[in-house]
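Listed after this line are the structures, all set down as structure tokens.
Any read-out appearing in this document is the output of simple, stated calculations on the displayed coordinates, not a laboratory observation. Not measured: the values here are computed from a predicted model.
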Structure 1
Amino acid sequence: MREIVEFFIADLGERVGAIRAAFEGADRLKLKTLAHQLKGAAGGYGFPTIGTAAAMLERELLHDQAGLSSLQDKVEDLIKLCQSAMPSGGGN
């Protein structure tokens, strides 16, 4: 089980990059998909706080028709949580 969790943690850097790219590219559908995937995976690997943050972002994307700028805080919170789970804090 430890190896699977380590793989999840190692993959967080790519997930963070994809989330940033989707947000910066104003790709709501991609951002919603990434949040949904992370919501499901994080809880299963023992990171419920990341899962909750991803669920909150997904919920906003499902119900909010406003621009992505209104989601910036949720995106940044999710990224910070992911980085805190990464070795050496995930860098910047």
Structure 2
Amino acid sequence: MKSSTKKYLEYRILITSDVRTGEKKSCFTAMVPILGIATDGDTVGGAFENIKKMIEFHLEALRKEGQPIPEERVTDEFITTARVAVPA
């Protein structure tokens, strides 16, 4: 019986507010810089779910083509924002 062992990878996802080209409709764009892929969604959650599916599809395509799977060390970073007041 063949064991189906899985390896779990983490990727940095950047989600930004955007406007769909041609529609002028607000949306959110999600991208994974190390993989060079992006997608969108009507909400942050929608964009996040769409990019997760795209990551899985992209990695499966790389695997089938015998290409290396990029790995990212996201636990080595802490990314945040700071809101500061400046004179108007």
(message) Given a value of 65 for percent of Cα pairs over 16 Å apart, calculated from one of 1, 2, which structure does it belong to?
(response) 2
(request) Could you tell me which structure in 1, 2 was used to calculate helix-only ellipticity at 222 nm (-39500 (n - 2.57) for each DSSP H run of 4 or more, over all residues; to 500) as -8500? (result) 2
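For relative contact order in percent (Cα under 8 Å, 6 or more apart), which structure out of 1, 2 has the highest calculated value?
1
Rank structures 1, 2 by mean projected area of the Cα convex hull in nm², for residues 12-59 alone and report only the one at the top, that is, the highest.
Numbers: 1: 2.9; 2: 3.2.
Largest value of mean projected area of the Cα convex hull in nm², for residues 12-59 alone: 2.
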